[in-house]
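**Student:** Next come the structures, one after another.
The numbers here are math on the coordinates, done by the rules we state, and not lab data. A quick note: this is a predicted structure, and the numbers were derived from the prediction, not measured. Cβ atoms are built from the backbone, for glycine too; each structure is taken alone.
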Structure P
Amino acid sequence: MLFSLTNPEIAILMMVIFLFAVLLGFPIAFTLMAMGLGFGYYAYFDPSRMDHLLDNRIFNLFVSNTYSVMDNHVLTAVPLFLFMGYLVERAGIVARLFYAIRLASHSLPASMAVAALVTCTLFSTATGIIGAVVTLMGLLAWPAMVKAGYDKKFASGVICAGGCLGILIPPSIMLIVYAVIAQLSPLRLFAAAIFPGLMLAGLYILYAIILAYFNPSVAPKPPKEEIPPRSVILKEVLVSFLPLFSLIILVLGSILAGLATPAEAAGVGAFGALVLSFFYKSLKWKNFKESVFLTAKTTAMIMWLFIGSWTFASVFSYLGGHEVFEHFFKSMDIQPWQFLVITQIIIFLLGWPLEWTEILIIFVPIFLPLVEFFGVNPYFFAMLIALNLQTSFLTPPMAMSAYYLKGVQSKNVELIEVFKGIMPFLAIVIFGMVLMYLFPGIAPVSYTHLTLPTKA
C-alpha cells in the first residue's frame, strides 16, 4: 500500500490534494484529470495482467468516459443554449431590453434596480451563463444606476445577485450538468426550477422596492423630464421586450409541454436568436464569429470538466471514498430533515472557497446515494442544491460574481463595497431555501419531498 494507507484513506488523500490544487489556482478540469489518472494508475495497477507500464485500465476508463461525454444526447443542448445566449449578448438585444424595462418601471421605487433584475432574469433564461450576465450588466446597468445617484453597494449587489439567477432559472447549464450527473430528467428539473427561480428573482425585486421606499437616497427616482411619453414607452416594450420574451416562452414552453427535448428546444432558441439579430439589424459577421468562438470555448471547458470529473469520481469510488461518507452519515442515525440541513450547510461552507462547478462535480455525487437512503425526493434535493449554489457566486472570499463586476468596473468600485452590497441578497437566498423547505409546492415536481426512510 502507498505510504501504508488503506484504499479509502488514499481516496480521502486524493480529495484533499485536489482541493489544495484548486485553491492554488490550477485549472479544475485538468486537475481532475491529473488526479484521476495519477491515483487511478495506482488503483488499477495489476502486474499480473499488465504487459507494459502503460497497460493500465485507467487509460481505458479515461477513453471510455471521453466517448460517453461525446455520445450524451442531453449535453447536446449545452452548446446550443450557449450560442443562443452569446448571440443575444453580442447583438445588443439585452441593452434594448434593459432600456425598455427601465422606462416601463419608472413609477416604481428603485425602478432602475427593478429593471436590472428583470433584465438579468430574462437574460439568464436566455443564456444561463453567469459570467456573461454579470459582466454585461456591469457594463450596462451599473454605470446607469450610479450616474442616477444609486448607492454603489446597492447597485453592486443588484448586479451580482441578479446575474447569478442563471444557475437556477432554466435553461440553466447547471441543471443540465446536474441531470447528467444524477441521471435525472432534465425536463422535470426545468419544471421544478421555474417557480423557485422566479420566487428568488421576486424576492430580490421586493427587497429593492422596500429598501428604496424607506430609504430613497439609496435609489432616487428618475426626474420627470427624463420620462418619455407613454406612446414611446409602449413602442419600446413592444419592440424590445416582447420578441425576446416570446422566444424564451417558446423555448421553455416546448420543453415543459413535452413537445421538444432540451436539445431540440435549444436548437429552436439558437435559430430564434439569429432571427432576432436579423430583425434588429445587428446580425453582423463579427458578432456571429465571436458567438461561435465563445460557444466552442465554453463547451470545451464543460466537456473536459465532465471527462475529468467522471474519471476522478470513478477512481474515488473504486478506492472506497464514497463508502467513507456513506458510513459516516448512516452511522449518525439522523432524520431526513437533519440530513438535508447538514448537507446544505456543508455545500454553503464549500461555497466560500469553491465555485459551483467543483461543488457540483465532486461533492454532490457523494451525497446522491444517501438521498435514496434517507427517503428524500431527488428533484427536491436538486432544487435545494440549485438554490444553495447561488451562494458559491455570492459568498466571499471566492464570490466570483463580485470579481466579474470588479473586473469591468475596477476603477469605480472597491471590492469591499461589492461584498457589502451582496450580503443582503445572500441572506435572501438563505431565506428562499427555508421557504422552499417549508412550502415544497414552490417546486411542484418535487412536492412530496420526504418519505419515510428505509434503514434496512
Structure Q
Amino acid sequence: MTTKPSIPKGTRDFSPEEMAKRNYIFNTIREVYELYGFRQIETPAMENLSTLMGKYGEEGDKLLFKILNSGDFMRGVQREDIDAGNPGHLAALLCEKGLRYDLTVPFARFVVQHRDELQLPFKRYQIQPVWRADRPQKGRYREFYQCDADVVGSDSLINEVELVQIVDTVFARFGVRVEIKVNNRKILAAIAEKIGAADKITAVTVAIDKLDKIGIDGVRKELAAEGISDEAVKSLEPIISLSGTNAEKIAVMRRELAACETGIKGLDEVEFVLASLEKSGMANKVNLDLSLARGLNYYTGCIFEVKALDVEIGSITGGGRYDNLTGIFGMPGLSGVGISFGADRIYDVLNALDLYPKETRTATQLLFVNFGEAEAARCMELAAMARRAGIRTEVYPDAVKMKKQMSYASSRNIPFVALIGDEELAGGTVTLKNMETREQATLSPDDMIKAVNSPA
C-alpha cells in the first residue's frame, strides 16, 4: 500500500504565490538592512553541538534538534549508557551536530573563527531558516526563517538607536502598525536585587517575560515555586505594571532603584535610546515596558520586542545587547547588539491584513498565445525582445484552444496577453489584451513594450 505523502508537523510547503509574498518580505528587510550599511553572510544549517549547547538556557537546550552521527552512530555506546536513562548523556554520545536554533550564536562563532579577516565594528545581516523542537501551534513553527542584523565590536548606543529605526522603517514599508517595546536587562537585574532575589535573576526574568500570557497571578505562582517570598512578589507587581509616559516611568524607576548603580546605568541607556528616537521621528510608538524580559540568557543591556497592533499574534521582531557571547568562544570583551525579524509571523500578519502589493501576486507580466508553428516562432522572437526590456514573459508552449490559454493567463493573474495571428504576422504587429480592463489594441512591438511597462 502506498503511503500518503506528508511533511513533519511544524513545517510547511510554499506555493509560487506564497513564495512571491515571502520574497517581498525578505527583499524589503534586505533593502532596509543595506540602507544602514549591513552586509550579508551565511552559516551552515548544522553546527557542532558544542557550539549550540548551553547558550539558550536549559529550556533552549531541550528544543535543539540533534543529528545522529553518520555511519555506526552506536559505536562507543555502552549498555550501561542506555540503561542509565540519561537522555542528555546519551545524546552527547550519539550526536555531535545539531540544527541551528537561531542565527545569533552561529554568528558569534563566525566572528571568533574569522576574527583576523573582519574589520570592527562588523555589521552583518543574515536571512536563513532555523529549527526548534517546539510544540507546533498557530504562529509557532519548528522550521522558520529569521532575518537578523547584528553589530559587534562597538559599545555605542547609537547601534541600538539605529536598530530600532530599522524596525520602524521595515514595518512602515509593510504598512503594519506596531508597538516597539524597549527595556534593559540591567534594570531587571536591579529589580531582582531590590526584591532580594539577585541570585534568581533568570527565574525572575523568565516569569516576568510570561506576564502577557499568564497574567500577574501566573507570574506570582511561578516566582513562589522558585522560593521567592510573597512579600517580594508584591513589591515587584507595581514596578512591572507601571503606566504613564516613558519619561514618567523612568522618573519612578530612578527613585525605586536609586541605591542600585547597575539599575541607574540601565535607565541611562534606555533614556538615551528613547530620546534619540524621539528626535529622529518615528512612524510607530516606542514604549518602555518593564515587563519585557526576553527569555534568552545572553542579553545584558537594552532589549527590544515588537508586537503587531491589528493582529493577535506573538512577538514578530526582537533583539538586544549581548556583552558576553563571543567570550564563550574564546574572544572576551567583544560587545554585540542585534535584532531578528520573524519572517513567518510577519507573513501571517501581512496575510491577515491583506497588505501585499498587487505586483507580488503575479510573476509573469506578458503571455504570448500560441496559434501554431509560424505564429509561435514570431512569439518567441518578440518574447526575447520583451525580456530584454525587463518584462517577465512567457510563450504558451502548446497550440491548444485559445480558451485554455486564456484561462491559464487568468489563473496566473497575468495582466497582459499578446495575440499574433495571420493579420499580425502579415503586418508585423501584435494585438495586446489588458486582462483587467478587457480592452485590446493592435500595436507595433515597440508600443507593446511601452504599454506593458507603463500600464494606464
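**Student:** For which of the structures P, Q does the calculation of distance in nm of label points 7 Å out along Cα→Cβ at positions 30 and 254 return 3.8?
**Tutor:** P
**Student:** So if we calculate Cα Rg over 2.2 N^0.38 Å for every structure here (P, Q), which label has the highest result?
**Tutor:** Q
**Student:** From which structure (P, Q) was distance in nm of label points 7 Å out along Cα→Cβ at positions 46 and 374 calculated, if the value obtained is 6.1?
**Tutor:** Q
**Student:** Right, here's the next one. Given that relative contact order in percent (Cα under 8 Å, 6 or more apart), derived from a single structure, equals 25, which label among P, Q identifies that structure?
**Tutor:** The structure behind it is P.
**Student:** Quick check on the output: -23000 is helix-only ellipticity at 222 nm (-39500 (n - 2.57) for each DSSP H run of 4 or more, over all residues; to 500), derived from one of P, Q. Which one produced it?
**Tutor:** P
**Student:** Suppose you compute distance in nm of label points 7 Å out along Cα→Cβ at positions 190 and 350 for every structure in P, Q: which one lands on 4.0?
**Tutor:** So the calculation was done on Q.
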